[in-house]
1. Upon calculation of mean count of other Cβ atoms within 10 Å over residues 115-122 from the atomic coordinates, which of the structures P, Q produces 15.9?
2. Thinking only about distance in nm of label points 7 Å out along Cα→Cβ at positions 139 and 243, which of P, Q has the largest value?
3. Quick check on the output: 3.1 is distance in nm of label points 7 Å out along Cα→Cβ at positions 59 and 235, derived from one of P, Q. Which one produced it?
4. If Kirkwood radius over Cα pairs in Å comes out at 20.9 when worked out from the coordinates, which of P, Q was used?
5. If we compute mean count of other Cβ atoms within 10 Å over residues 203-210 for structures P, Q, which one ends up with the highest value?
Structure P
Amino acid sequence: MSQRNRLLVILTSVILLGGALVVTGPFVHAPGRADTLRAGFDAEFISRRDGYPGLCAHYGFTFHEDPCQMAPGLMYNAVANGSVDVIDAFATDGRIEVFDLVILEDDRHFFPPYHAAPLVRGVTLKKYPELSRVLNRLSDVISDEAMRTLNRDVDENGAKPRDTARRFLVERNLLDADNLPDEDHAGVVRIGSKPFTEQEILGEMMALLIESHTWLQVERRLNLGGTMLCFNALSSGDIDLYPEYTGTGLVNILKRRANPDPNESYRIAKRAFAERFDLIWLKPFGFNNTYTLTMRREHARRLGVQTISELAQYLTEQDQLK
């Protein structure tokens with residue numbers, strides 16, 4: 001019997017996701033077998049240059065088994081209950097603290113800065129120039145910790161993204177508590193977002209500010225799809241703006257090498273997007289939602305893994321034991 005067949009797996013629930021079998025219950029390795037780490041990554045991270053392929057090349061490792069493709073919302077439960085051991089996570093996700101997970105230090109500086117900012121069609125700004133003034137009110141307003149709190153409010157406390165966004169804007173004196181959109185309007189702006197909590201919150205913030213500080217009506221197309229779907233929708237005019245990340249813009253869209261300097265990353269992305277696509281980056285919100293590799297805290301401690309280099313070394317040593 002092969003080593004794979006000797007692996008004892010206890011399933012508490014199984015989800016068929018996009019053709020991939022995803023285990024969300026705890027599993028137990030066969031007695032006497034060394035820890036074999038299993039990864040669960042979302043679809044974008046598996047395929048992106050600034051995701052799993054680039055990370056493996058940069059650090060010189062691969063997992064023994066292909067990573068399970070999982071929806072972002074499922075990964076945290078899966079790593080917490082032991083179905084997988086390593087996930088990709090966003091640094092501003094409040095569930096890292098809730099599930100007592102630990103972020104592995106990117107000690108060889110692979111992941112670029114991912115500072116979020118509104119990305120807007122140039123023709124939309126020419127038609128409605130007031131959008132720049134209104135949306136730039138969010139410049140440097142949202143810290144890393146503030147974004148983690150906002151995400152946790154939705155993911156763990158069950159709040160609605162629009163309510164969370166409104167409370168934040170009211171607390172920052174960017175919105176009146178009793179403000180409601182005007183029935184009359186001078187045009188329509190369509191806002192998109194990617195399909196995860198943070199993007200929906202940011203989309204709602206932008207929508208609420210536009211509705212309260214202009215005569216424009218907002219059409220929400222939140223949870224639209226992944227990076228390229230949102231980017232293509234923006235380029236084609238199906239939407240007018242969505243929140244994007246500088247690292248994603250550089251590496252995943254422009255296919256350029258990552259730049260570790262956040263200000264330089266923003267400058268390069270801003271100029272290139274304007275020249276090539278007539279898409280305008282407005283001022284960043286303030287937080288850096290970088291990609292991370294994340295593990296259960298106790299598991300990482302037991303294996304002596306605190307950095308991605310140490311993870312790579314551990315996987316290499318396990319290969320040698322096979």
Structure Q
Amino acid sequence: MTRTPRSLALAAVLLAGAAWPGRAAERIVLMVGGIEKIIYLPVKLAQQLGYFEQEGLEVEVHSEWAGVRGVDMLLVGGAQGVVGFYDHTVYMQTQGKAVVSVVQFSQAPGEVELVSSRLPRVRTMADLGGQTLGVTGLGSSTQFLSRYLALSAGLRLNQVTFKPVGTGESFIEAMSSGTIGAGMTTEPTASRLLATGQARVLVDLRTPEDTARALGGPYPASCLYMQTAWVNRHKPEVQKLVNALVKALRYIQGHTAAEIAAHVPADYYGQDKAIYIRALARSKPIFIPDGRMPANGPANVLRILTHTERSLQGKAVDLASTYTLEFVNAVK
């Protein structure tokens with residue numbers, strides 16, 4: 001996980017902000033790997049609906065184009081938490097970093113491998129030999145998953161090239177320009193490309209059922225993870241964060257996609273709100289109403305990562321320390 005100059009500069013700004021006089025004692029900075037992504041919706045809803053404020057928290061949310069960049073912020077102390085994929089907690093443990101998911105948002109990635117309509121002969125992952133595949137960032141969860149899908153289809157990793165292209169407009173531009181032949185992205189970006197006919201679905205991970213077929217079981221993905229040492233020192237603050245986020249998950253469960261979409265900024269759905277609402281309606285089943293980790297999810301994540309990432313092979317992983325139910329169990 002490389003610390004970029006931009007990441008370090010942002011960390012310095014955030015650290016300086018944490019020391020400003022007059023700030024609330026319970027000010028918390030969260031990094032999100034693309035705040036406009038539907039998979040990270042609970043954070044924006046908690047903000048928009050006032051759930052953080054109700055818990056007495058001052059939460060600052062900063063967005064980066066990939067969750068892996070949020071990891072840098074977390075490790076240098078520029079943020080107290082990252083809203084990203086659970087698989088990073090497993091990966092970081094093998095790198096000697098103790099990180100824990102405190103509330104699980106989803107039981108499936110909510111991602112989809114798209115292929116450009118310029119490649120009509122590509123029908124499966126096995127047909128992607130020689131292509132450049134877009135991922136949000138190198139070392140990202142989209143790269144972990146793309147590697148697994150390629151290997152499972154019988155490709156060797158030296159037969160494809162992974163290119164970091166972010167998400168949203170940057171992903172669409174990479175697909176439209178031919179910079180990438182295929183790539184993994186999330187909603188609403190995927191639906192925008194599908195609606196214009198620029199891309200087709202190659203592998204779908206946007207529902208629990210599709211994920212089980214492609215990945216052999218649940219793949220707990222979006223969550224809030226934090227450094228374990230910080231969690232142990234700040235349990236009251238963590239509990240308040242989890243309270244607010246579980247309220248948001250319950251709101252998603254109890255309201256229609258149109259009702260939920262009314263609470264997100266207009267730039268999340270651009271010029272076509274109907275596409276966003278349809279994508280959100282399709283995505284709702286991935287969210288976990290109580291924020292609890294699926295029982296067999298961590299083991300499946302470890303199996304997939306061990307299959308694709310050499311740095312994990314042969315290493316012992318204590319899955320019980322990569323997530324906790326302590327805070328979700330205490331939500332009223």
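1. Q
2. Comparing P, Q, the top value of distance in nm of label points 7 Å out along Cα→Cβ at positions 139 and 243 belongs to Q.
3. P
4. For Kirkwood radius over Cα pairs in Å, the value 20.9 is produced by structure P.
5. When mean count of other Cβ atoms within 10 Å over residues 203-210 is calculated for P, Q, structure P comes out on top.
Here, each number is a calculation from the coordinates, and none is a lab measurement. Nothing here was measured: the structure is a model prediction, and the numbers come from that model. Cβ atoms are built from the backbone, for glycine too; each structure is taken alone.
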